[in-house]
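Next up: some structures, all given as structure tokens.
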Structure I
Amino acid sequence: MISLADLQRRIESGELSPEVAIAESHAAIEAKEKDVQAFVRHDKSARAQASGPLRGIAVGIKDIIDTANMPTEMGSEIYRGWQPRADAPVVMMLKRAGATIIGKTTTTAFASRDPTATRNPHNTAHSPGGSSSGSAAAVGAGMIPLALGTQTGGSVIRPAAYCGTAAIKPSFRMLPTVGVKCYSWALDTVGLFGSRAEDLARGLLAITGCTEFDAIGPAKAPRIGVVRQEFAGAVEPAAEEGLQAAINAAMRAGASVQTIDLPEAVQEAWRIHPIIQDYEAHRALAWEFSERHDEIAPMLRASLDATAHLTAKDYDEARRISRRGRRELSELFEGFDVLLTYSAPGTAPAKELATTGDPRYNRLWTLMGNPCVNVPVLKVGGLPVGVQVIARFGNDPLALAAAWFLEEALAKSG
């Protein structure tokens with residue numbers, strides 16, 4: 001993979017020019033795209049900007065996020081060739097920081113569940129995950145150092161785990177979702193993919209200007225609570241192997257590690273996530289469902305058909321449960337700096353299974369709004385396995401610092 005932090009240091013020292021850095025990303029895309037198929041569009045004319053902390057940094061944009069100079073097709077035939085007039089604010093924030101928007105990355109239709117043609121860069125017979133399929137695969141393949149994705153259930157953290165990249169789903173609404181095709185306004189969150197935690201911190205610093213992301217380093221002996229989320233079902237042996245490897249490395253590096261159970265109210269929040277998601281999806285996709293129903297991708301169409309019965313009463317009760325869950329989860333962080341859990345149920349599924357994987361270990365944290373960071377841990381059968389680090393809502397710098405601590409601990413463990 002390409003490290004954003006390393007590129008910045010080389011550019012700042014004069015060892016590498018921004019123009020050459022962008023040219024190298026163009027060349028990597030040309031060399032690998034045929035096999036990985038991470039891009040809907042590659043802007044071969046994209047060039048380095050003259051200034052800004054992200055000059056020389058090529059960024060891929062998930063194709064549900066509006067761009068003024070490239071179509072935004074949302075993975076759907078309904079929007080084939082649709083050209084927004086303006087960039088989404090988060091894209092403009094990247095440009096103002098000097099980033100080069102090098103292309104649009106693949107997304108499942110409306111960031112839902114129908115798989116794309118994209119392949120896992122570690123084994124092209126396997127899925128890259130979804131819905132941010134192309135962003136995860138492009139970074140994991142070493143084509144680009146940074147990419148935007150979105151998460152409503154598990155669409156940033158899970159593909160990052162499958163493709164072996166670092167990624168952050170920030171605290172809810174840290175990054176604007178204006179100009180991003182809505183699926184669920186209470187859940188949709190813009191996130192970043194990079195090679196490691198330092199890259200994510202530098203990316204957020206440049207995009208947001210929040211000084212809290214400046215000079216982040218590895219956390220010192222963090223207090224870690226391990227949550228296996230048994231209520232979400234069993235995991236594959238590979239996922240448990242990855243979590244145990246992370247636990248062992250963290251303990252050897254001086255962290256305090258304790259396995260805990262989540263409060264009942266938090267577990268109940270996990271159960272009602274789909275009610276909120278599906279109720280809002282029916283309203284966010286009301287025009288498509290009513291006017292272009294038969295053109296909606298088949299898995300999404302079946303899901304919308306099956307959940308049309310949800311009522312405002314169901315939705316309001318689910319929202320009440322989610323609020324109780326957030327209160328109890330906040331109290332849990334009084335005793336821990338971060339929580340540690342699985343990023344996915346196992347390794348990436350085979351492409352022939354026509355699935356992007358299951359978000360059941362991600363959806364609770366999306367609903368709660370907490371910052372989550374995927375940390376690659378090991379490979380099983382040549383496929384990456386990751387764990388997710390979760391911090392208190394609003395404490396994204398600590399989530400990244402703890403992830404950085406874990407990355408270093410794993411590196412020392414070999």
Structure II
Amino acid sequence: MRPLAFALALTLAGTLAVRGQAPVEPLFDTFFAAETPADAQTAAEKLVAAGAGFDRTDARLKKGRFYGDEKRGEYSLRWKSKSGPYFNNVVEVPSDYDPAKPMQLRVQLHGGVGRPSPNTPARGDQPADLSAPARTVNRIEGEPQIYLHPSGWAAAQWWDEEQIDNILRAVDALKRKYNIDESRIYLTGISDGGTGVYYMALKEPNPWSSYLPLNGSIAVIRAPQNGADGEMYGNNLTNVPLYIVNGELDNLYPVDQVEPHVKWFQSMGVPLLFRPQPGAGHNTAWWPTEREPYEKFVREHARIAHPAKLSWETERTDKFNRNRWLVINELRQDASRETELKDRGFFQHTKLSGRVDVTRDGNAFEVKVRDVAAFTLLLSPDVIDFSKPVTVTVNGKPAFAGLVKKDPATLLRWAARDNDRTALYGAELRITL
């Protein structure tokens with residue numbers, strides 16, 4: 001009986017391998033051990049080839065990786081920039097970090113981004129000097145959390161495309177090592193850093209839970225001489241929770257100059273809290289009294305992974321063309337089609353752009369588009385019932401109706417890219433108009 005039992009065991013093991021059961025677990029370990037999205041994608045392809053089933057893969061991705069006992073304290077994530085100097089992204093991990101518990105991440109952008117290099121000393125040595133580089137004393141230290149202080153300078157300002165890539169790369173690197181709560185990754189900044197918060201919100205909103213620009217101004221990135229990469233569209237702020245602080249006597253961006261921007265945000269339905277500081281200049285002297293409401297705002301604005309409504313506009317389809325589960329794939333000018341999707345004129349535009357506004361109600365999507373030839377809806381098993389038909393209506397006309405199949409390859413591809421346990425996508429539904 002022993003040879004027969006052994007043969008049966010081999011047959012069972014082969015069956016499990018074919019069906020993608022137990023033998024795929026080491027491949028999941030490799031997937032989670034990947035240090036970059038590209039390495040994770042390679043591991044994802046091996047999982048698909050091994051026959052990893054959708055439901056098991058979905059459950060395994062939600063569970064996530066095992067987090068070891070990583071370094072605490074302060075250290076740097078460094079890689080070379082296109083202009084030559086190294087990005088020096090300073091990380092602070094509290095001594096009481098527990099890898100078994102998800103922890104909040106604050107990404108904080110410094111002021112004085114026009115300095116000639118990331119190693120240029122700050123002008124002045126007072127604690128409230130907003131031109132201070134990323135790592136002097138943290139003037140707005142907050143609750144226990146992991147901090148990321150990216151580095152910026154004239155050739156890599158906060159409103160440069162390369163700088164966005166740097167920040168997202170650093171966030172992804174930390175998420176692969178530390179148990180970071182994906183629903184509580186927020187962005188803040190002071191002076192130029194505050195302006196950088198606005199730019200990120202307008203171009204790359206996907207990781208962030210809330211945005212807290214301090215002593216900054218969105219008007220900076222409107223001025224062509226300041227060299228912001230790409231074009232900006234105000235409706236991209238409609239899913240952006242903003243906590244705005246400006247000083248009454250700020251010599252750069254006083255309250256009376258910022259108030260019209262706040263009214264513009266409010267007219268678009270942007271969720272915000274404006275905190276003007278009476279008598280304050282271009283400094284953070286108000287932090288002791290402002291810290292509690294600031295922290296309260298962060299706590300109350302966890303990221304919604306799958307919001308029911310989205311609006312996004314872009315002039316590009318290779319980058320900056322995604323807002324959560326919406327991706328704009330192709331643009332096409334269509335002057336004959338009139339829609340309500342018009343820019344309000346704050347930013348100047350010279351290029352063709354496409355805009356999509358979409359509302360999801362169960363499996364039904366109601367979409368308005370302008371100058372878009374194709375877009376993709378990323379369907380999450382957390383909000384879509386794949387046993388029932390999905391319907392898409394575009395500008396009042398049916399564009400799709402039918403069942404959509406869950407696909408483990410799609411699930412793993414987006415998981416490799418996003419590195420996010422809370423936002424998983426089981427199918428891509430491309431709509432071509």
Item to check | Label whose coordinates, when relative contact order in percent (Cα under 8 Å, 6 or more apart) is calculated, return 19 (choices I, II) | outcome: I
Checklist outcome for this item: Candidates I, II; distance in nm of label points 7 Å out along Cα→Cβ at positions 116 and 292 computed = 1.8; producing structure is I
Item to check | Origin of the derived value -12000 (helix-only ellipticity at 222 nm (-39500 (n - 2.57) for each DSSP H run of 4 or more, over all residues; to 500); candidates I, II) | outcome: I
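Compare Rg/Rh (Cα atoms, Kirkwood Rh) across structures I, II and report the one with the greatest value. Provide the component values of the computation, followed by the final result.
Working: I: 0.95; II: 1.01.
The maximum falls on structure II.
Only the coordinates and a few stated rules stand behind these numbers; no lab work does. Keep in mind it's a predicted model, so treat the numbers as computed, not measured. Cβ atoms are built from the backbone, for glycine too; each structure is taken alone.
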